[in-house]
Structure formats: structure tokens, C-alpha cells
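Please treat every number below as a calculation from the coordinates, not as lab data. Since the structure is predicted, the reported quantities are computational estimates derived from the model, not experimental observations. Cβ atoms are built from the backbone, for glycine too; each structure is taken alone.
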Structure I
Amino acid sequence: MSDLSQTPAHPTASHSSLLTQSERTKRRNAAEKRFKAYGATAIALGLAMLLVLVTTIVSRGSGAFQQTFITLNVELLESKLDKNGERNIEDIKRVTTFGYAPLVKTAMQTTVEGLGIETSLKAKQMAGLLSKNAVAQLRAYVLENPHQIGETVEFRFLAQSRVDGYLKGRVSRDSIANDKNISAAQLDLVDTLIEAGVVEKTFNLGFILGADASDQRPEAAGIGVSMLGSLFMMLVVLALALPIGVAASIYLEEFAPKNWITDIIEVNISNLAAVPSIVFGILGLAVFINYMHLPTSAPLVGGLVLTLMTLPTIIISTRAALKAVPPSIRDAALGVGASKMQSVFHHVLPLAAPGILTGTIIGLAQALGETAPLLLIGMVGFIASNAPETIAEGLLSPNSAMPAQIYEWAKRADPAFYERAWGGIIILLVFLVTMNTVAVLLRRRFERRW
């Protein structure tokens, strides 16, 4: 027998080393690196745009938190304010702001002359550096302190908006060439008074606590009353949206039968969450104002409209929180003899509370920043000049809200109002960031993991 040739059954395959990447692996790793780079670039662009947005808002709105004041010593002449000398408040009230104007004018002229400043300006032009709110401020002080009539009292009056803009760099000598509200000679006087310490720019608490002002007094405008309007609206939204939304969510998630009726309800709730807010404003105008004849521009009406807009958000978030509770919690409660209602209210609802609170706060934050519904119920057309004194007045009296007030300032002509619009945006953002931060903290504080 001859020896058979020893030939392998299969040809020897060439194997690459495990330490060497194949071309396919290299392409896959390169694609993964590109994807990571795309993600990092997207995050960097987002952060850059956020930084630009925040920087723009802060740079343009920070000036609203500072205001220029002029310090004057005003002699409260008895011959002008209380001719009878009896300090009868009713007699003092009869003196209008026109009676106080000469006192302010004299105080300004006396201050300039006392500092030895030489100027060609007349007394009326010197007093033109002051805000038109100065006379009203003086009158309000005298009515509160009638016993000081006949004395000389130091006051810090607001400077007019052009003077304030000059100190903030918003107004220059070139820009006032055709401005009838201020002249170059008045700016020269301002420079001298700054050196003397009579004119100074300080923190403006009145912007945070004050009320809106007319177009003639932009330097006196504040957002405080509008903040109260937003507060009363949020109270209405919280009092109505939270119990109604949570009750509807519990029924739909725990008790309602699963049929075509509940399916239609769930679909419509989801659709309502995507409806533009201005549609809810039209609904509020038609139902609450035209049909129910509730007062226009009232925080109560605004709160009702925002409640309708917030309900879908609260219902969806509450249902999601209830679904997140493990079924074993329900089964264990039912197994030890608890009723369906007891298992829901004693076990499921407390465990879902963090998610419910989070959804509620996010819904309130969304409602706080809405403007379109408030435009249709008239809250943008009312100048809130006084703070409400009672809760009923705060709910039923015409008022404004922060978003509506910002919108109103942004469309006015004077640059001082535009500056205050940016300042109002800063305050609104602080409220929104605070509310969202509280939502996150509450969720982490009460959240339980299974």
C-alpha cells in the first residue's frame, strides 16, 4: 500500500491578532467618537447661548435696580400748606400738588446757590432735573406728618429719566441735541451737583416694591404691585388646580373603568396640554367676563384662566406619579384587608406625593410666565398704581401681573421703561428658577426608591 498524501480537510484561515483592531472596529470606534463630539458640541453651544441670554438680560436690566436721587432741604412753609395754622388735616388736603411745586423749586434754587454754583439756568429749569413724582412725594409726606409744617426737612427725590440715563450712560450730550426734556446746560449742572454729593446713583428699592407710573414719570415705575397681582393669581391657581387635578388623576388612574369613554378623556387631556395659551384667554374672555360678568383685569379672572391652562399639566404629571408606585404596594394593602380607597389614600398617594408636588410647581411656574391669556382679559391695559389693602380687593380689583407689566413697559417709548422691562424679566426669572429649584428639592427629599 502506498502512503496517502496528508492534505488538510480545510484550508488554513488567516486569523488577525486580538491586539490589532480590524477596519470594521476602527470605523465603529471612530463613529462613536464623532457622536460623543457632536453631543459635547451641542451641550457647549447650548451653554454658550444660555450664557449669552443671561448676560444680555443682566446687562440690560441691572440698571433698573439703581436710580438717581437728588437730595434737597425743603422748607415746609406754613403760609403755603396751612394758612390757618390749625393743623387741620382736611385743610391741608385742600392744597394740591400745584401748591407744593414752588417749595420744590425754591429748595432746588437754594441748594444750587448755597453751593456757590454759577449757572445760567432759571429756577424752573433747575427744578426740571427732578422727577414729576417729587411734588407728589412731598405732598404725601406732609399729609402723613402734618406736625412738621414750618420746619425744613431733607428729602431724596427721584431725578428725571434723562438725568438718570445720563449717569447710566444711556444718555449723552450728542443724543440730547433735539431733546426738549433736558439741555446741555442742565447736564453741566448735574456734573457739578454730582461732585457736591447732591446727585447720586444708589440702589432702587422702589423698583421692587413700587407701583407702575404714567408715561410722564418712568423713573418712578416699579413692579411691586404687579408682583402682588401675580401672587393672588397663583393663589387662585393653587387653590383650584391642585385639588381638581389630583382628584381627576386619582379617579382616572385608580377607579375609572378602562373603556372608550376614559380613552377619549385621556386623549383630550393630552391634547389640551398642547393647546396654545391664547386659546384659554379667549375662553376666559367669553365665559368669565362676557357671560359671567366678572371684573375685567382682576387677578381672580386671570387665576381662573390660568387654572384651565394648568390643569392638563397637573393631571398628566400626577398620573405619571401614581403609575410609578409599584403594584405590589396596592396588592399588599388589599391583602391585609384595606379597601380600595384606603390603599390609594393611605399608601399610594403618600408615595406619589413628590411627583405630584413637582408637577404642580412646574405647572405654577408655567402659569406665572404666561402673558397671552392676560392680554385678552385686560390685565395689560390697566396701570396698577396702588397696592391692594385686603385679600378681597387683591382678588377682585383691577391689577396687573409681572408678564403683562413687562409687556406694557416694553412697548412704551421712553428708554427708562425699556430698561425696567429687562429688570422685570430678571425678577420673573428669579421666581421661575426658585420654583423649579423647590420642585427638584422636594422630589429628592421625599422620593423613595424600590
Structure II
Amino acid sequence: MKIVIVGCGKVGTSIARELNDEGHDISVVDNNRKAVNRLSETLDVLGIEGNGATFEVLSEAGAETADLVIAATARDEVNLYACLMARSAGVPHTIARVRSPEYTSDLDRVKDQLGLSMSINPELTEAIEISRLLRFSGALEIDSFAKGAVELIKVEIPSGSAVDGKKISQIDTLRGRIRVCTVERANEVYIANGETVIKGGDKVSVVAKPEIAARFFRKASINIGKSRDVILLGGGKVSYYLAQRLIKAGTTVKIIERNAERCQELADSLHEAIIIHGDCMDQELLLSEGIDRAGGVAALMDYDEENILISLYIQSVSKAKVITKINNESFDPIINNLGLDCVINPKTLTGEYIARYIRAMQNSMGSNVETLYRLNEDRVEALEFRVRENSQTTKAPLSQLALRDDLQVICISRGGKIILPHGGDSIQPGDSVVVITKHKGLSDLDDIIKR
């Protein structure tokens, strides 16, 4: 697809990188020459300097022949106007980054008038992701398929667990109800099979219905209980959206924020949350507010360094599920060695969400990839395909298909029924099939068969 991205900040860069990796024809626009040059020099994209909310600059970037324009500048109003201008240039699809809670709640009223295909709010997206992780406090990552009917959940197996030292085929609770997909051990990732032995310290990804996964986690001695009391460090937009979701789910929420004016704003809008005016880096304050007894803590301050340091401290004094917001991707090599519970990057999440939407667009244009997640530091991909009538995968049971190595068919969704397939199961036209693999760039379900 031909795509124009307006805005070369952190969000725009993340989107450009994600879509460039998938082989799209990308143009980027920004008033900042350095930002444009940085992107065009590091990625295979066309860079245009100028105001992306004007018809002239959009035309120069190729909008009149583009399939999609994504407006991701720091200003909501500019993004909405850029999308309106793109529609006037004949662009069939537009996506706007909209951060303001006021605009987000009103967008449904004017979405059709603006011609918006989708709006994305990085902070709201991050809040949704964090709330899912707090629902399974023992989870390191959670991804969903089949419209949420099945979840791929990554956990760490404790030493001495009931499954420690066992082959996957020997674990009774797995038969037909849960599937171990990947095993991460000593910086290596393996696509699991029945002979794979699970060991304490392994990070494993399992696929199952949420209620079945919970039974397995209890057997494996993994604490997966919902975090019923959560402390949010920092009172920004992410905390606001997250608190709304947690309160609605019956969770007790406490927010610590150093800005007195912001504390008052939060108190006025979040009546059921406890708002504390104080320094989130003050260890005595944190202890007095029960950080050592909390079920979950999210470090959501403005500075990555503060979030990292306070998360490490909390992990030393508490058994809480600790989630750390980090915006700067350049920290990744260091962070991987720090032992942080769970790291969230809102900019990366935004790129991934938009990429999923674009895959759905492509599905209607010929491709049959509906969902794609990059797992285990991009070393593994989990893809959801819609099965076509002429697919080669429907010719025989799975055991008779010459499937590629380092690949596993982990789930089939058929008419609302979820099947965790065995060798005797067959794929049928119209099914939704989830595959996990170390092979990159699969674009069709038939690509799972050896050539």
C-alpha cells in the first residue's frame, strides 16, 4: 500500500518503522527538516519537509495516489485537519492521532463528517494494554485472537512448579484445552512441541480461553490473580484513562502526582480514586501509602529514568505486579538485562495497533493476514489468517500437511467454536487460523507449507 505519514516525532517514527518493515510504500512529512532527514536516512521512505495539513504539501508527498494518510503530529487539531484535507485530495482512508480526552469522547459524533477511518489515542491504547496485564497479574504479555475469544499469554515458570522438568506431552491439564506455543530460555526461543521439556525459569507462551488458562496457571504455581488494589505513579493522561478502566472493573485505585493543580483536576474527574499529592520518587511516601502491599503498580511518570529506577525499588520491597512505561526505545538493550516485570512503550503500541488495522484493510484487498503480533523481541510472529476456498491447507489433515519447521498451528476458530488442533484436525474454508512461527514475512496461509 502507498501510505503518507504526517508527523515524524516518536509516534510517527514508530508507525513508519512498523509499516516499512511490512513492505509498504511510505512517505513522511514534517516541518522539522532534521526529523524528516533522520527518518529518510534510516528507513526506506520518501521524506518531505513542510506543513502536512496543507493540500500542496500532501500532494507533493503523493497523497492524491495514496491508499492511506496517517496524521500523527503532536497537535490533535492539526491531525484532524490534515485528514480532512487528505480526504479532499481523494485519499480513501485516513487515520488521526487524537490524544485529548475531550476530543476522543466526541469523535464518534463527527467521524463520518471528517471522513476518518480510524482514530488512535496512544495514551488510551497504553491504558487498555496495562489494564489487561493487571487482569492476569502473573502475565508478562497478553495478546488476543479470534475477536478476543482466545488469548496468547506469556508467563515465567517458577522453579519447583508442578510442570518443572516435564515434557509438554506429559502435562495432563494441557490435553485439548491449552497449548504451549513458545519456550524462551537463556536468550533462545523455541517453537514448542510435545517433546519440549519445560524448566523452572522458562518464559512460556500459552494459548487458551482465559478461564482455562487460569486453571493451568494455578497448577503451575503461577500467581495469576487480578490486581485488586493498584497504585499509579504519575497523574498524566495514561493514568487518567487507566484509572477509569480499573475503577469500572472494581479495582481500588490510588494515584500519586507531584503537581498540585493536576491532583485537583484528577480529583474532580475521578471521584472514586484516591489522589495523593507527593513525589513519586519519595520512598518513605510510597511505603506509607502501602506500596509494599499493593497488588499492582504502574510507573507512568514523564521521565523514563525515573520510571526505571522506581520500578526496580518497588520490585525490591513488594510482590506487586510492576508495569514500567518507557518511551525511549534506545534503552531496550539495557532494560532487557534489568529484570523489570513488564515494560510498556506507548509509541510502539500505537504503531502496532495501526499496523493491525492496515492488515485488515489489506485483507479486503487480497491479503488474508487479519492479525499479527511480534513476540519475544521480534524473533517470533503470531499471525491470524482467514482461510480461502482454494487454500492448499484444506486438502488434508494437519498431520499430512508438509508444514515448515519452526512453525505451529495453535488455534482454529470455526463458527464461534475454538479448536486447539491435533494432527487429525483439518482446516476448512472460512476458518480463522492462528499460526506461530520463527519465519518472517508470511503473507498467506499457504506459506506455512514447505515449498
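For FRET efficiency 1/(1 + (r/R0)^6) of positions 101 and 317 (r between Cβ atoms, R0 = 35 Å, to 0.05), which of the structures I, II scores highest?
The structure with the largest value is II.
Can you say which of I, II returns 1.02 when Rg/Rh (Cα atoms, Kirkwood Rh), for residues 125-252 alone is computed?
Comparing all candidates, it corresponds to II.
Starting from the value 3.1: which structure in I, II was distance in nm of label points 7 Å out along Cα→Cβ at positions 165 and 405 calculated from?
The value was obtained from structure II.
Output the label of whichever structure in I, II has the greatest value of volume of the Cα convex hull per residue in Å³.
Largest value of volume of the Cα convex hull per residue in Å³: I.
helix-only ellipticity at 222 nm (-39500 (n - 2.57) for each DSSP H run of 4 or more, over all residues; to 500) computed as -19000: which structure among I, II?
This value belongs to structure I.
Consider the structures I, II: one of them gives 3.9 for distance in nm of label points 7 Å out along Cα→Cβ at positions 293 and 349 as calculated from the coordinates. Say which.
Answer for the origin of the read-out: I.
Matching task: 52 is the computed value of percent of Cα pairs over 30 Å apart, for residues 141-396 alone. Pick the structure from I, II.
Answer by label: I.
Tell me which of I, II gives 11 when you compute relative contact order in percent (Cα under 8 Å, 6 or more apart).
II
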